[in-house]
Structure formats: C-alpha cells, structure tokens
Structure I
Amino acid sequence: MVLTVLNTSQSALSNEDIGSRLEEKMDRVTLYRILQSFCDDGKLHKFFGDNGKTYYARCQDCTTDHHSDNHPHFRCLECNTVTCIEKPLAVQPLPTGYQPTSVASLITGYCPACKKQR
C-alpha cells in the first residue's frame, strides 16, 4: 500500500501526505516504521525539507548497502510540491579522515506551473 502511493506520485511525499492517501488508515508509528524499513532496504530515500518535514521518494538504483540518490530536491513555495532533480550533486573533497554517508541539498522557488500563475 505505502509503495503504491509513492509509485503513483510524481513528487516526493511527507509521511502525512502518504498517510492521507492510503486507502486504509494507519497509525503514525506504524507508517514511520514501514517507511524507515523501505529506506533501510534501498527502496526509498528520505530527506528533510526547510519546513521541518521529512520527505520520501523512490530510489532508482539503491541497495541495502548503498544509496545512490545523491541529487538535489526542489520545493515549490506556492504548491509545496517536492521534486527530485535527477542530476548528481558534486561533492566537495573533505578534509582527511572524513567519510560522508549522505549528501542533501534542497532548493526552494516556484515550479513551472506556479511560475506561470505569478
């Protein structure tokens, strides 16, 4: 059920968005555990928005051992849609001894549909 909601969405969704689209209601803790297990399995990636929400999106070529969703996300300030921008982020070299496990980037602005309305 949860993966079906994400598979049919054109954008990343918060856990509240996912919960509201489920046919059968599910408590927040159960939904969170399901989402976290999908992240652990390499089916979803999560990132944090500037609005304090956690968003989830389908992974493309990830595994349980390696997430390869190293790309920016865009949140529209008008409609609040969050989109994965499928271009890899260039990671700056880190000082000796540091090992990154994830990189996050969020861009805010207006999506094409909302920009036309402005």
Structure II
Amino acid sequence: MLEQAKLKRCYSSLIEADVTKKVPIKNNSIGAVVSAGTFTHGHIGPNAFDELLRITKPGGLFVLSINSKVFTKGGFQEKFFRIKNNISAPVFNEFNAHGEHKDKKFNEIKIFASIFRKKFF
C-alpha cells in the first residue's frame, strides 16, 4: 500500500510503522488519522488508539472503521469509554463493509465508521 500511496505523489512523507508499538513520529504532530481495514479481525486491538492519540495534534480528526464483530468482544467499546475524556463524543455509523456485493457472505460483514477529534487540553 505504501507503494500505491507513493505513486499518488500527494503525501509529504510516508512511513512504515507498527501502531501497536511506539511510532517514530513526534507527539502532537499530525492533523488526522484515517484508517480503513486496520481494526478488523483482532490483529490490531484498541490499545493502538493510545499511540494514535499521542501523535495526533489537539483538535486532530479521527475517521476509523472498526469491524462490528470485534467492536465489543475486541475491547473497542470499552476503550472508547476509557478515552472519553481525551476525545470528542464519537459518532458511530454502521455500514456494510463491502457495500452491495453479489456474494451474500460479503453483505453480512458490517463495520462501524467512527468519527471524533482529539480534545484540546
């Protein structure tokens, strides 16, 4: 995906990082986090939010998709409760992950689109 992003020539920088560990980005330095397909089957859990919040500027925007099957059992619902003082009230909208797909099994996969901002302190 980084190679595809590079081809677009619209990014000031690209890095490969593991968000479950410390990311080589300064505190409060990025303006937005957009994630699709990251928080899906439990391979990256809700504790990654801590690192994403650390690197995001106050007022920074988050637009995340979270697979509905892992939202509660994977700890995302609880994580939102624990970070509620650090973020604006999140908006959750549920969608079919694959839109209308001819293969019915794909129509059963739901995601929550979550939108919120890091609070100013």
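Read-outs throughout are calculated quantities, based only on the coordinates presented, and are distinct from any laboratory measurement. In this text the structure is predicted, and so the values were computed from the model without any measurement. Cβ atoms are built from the backbone, for glycine too; each structure is taken alone.
Couple of notes before you dig in:
- Structure from which -5500 was derived, helix-only ellipticity at 222 nm (-39500 (n - 2.57) for each DSSP H run of 4 or more, over all residues; to 500), options I, II: II
- For the structures shown (I, II), distance in nm of label points 7 Å out along Cα→Cβ at positions 37 and 61 is largest in I.
- Structure responsible for 3.6, with distance in nm of label points 7 Å out along Cα→Cβ at positions 21 and 93 calculated and labels I, II on offer: II
- Of the structures I, II, the one that 22 was derived from, the read-out being relative contact order in percent (Cα under 8 Å, 6 or more apart): I
- For mean count of other Cβ atoms within 10 Å over residues 13-20 computed as 17.1, the structure of I, II it came from: I
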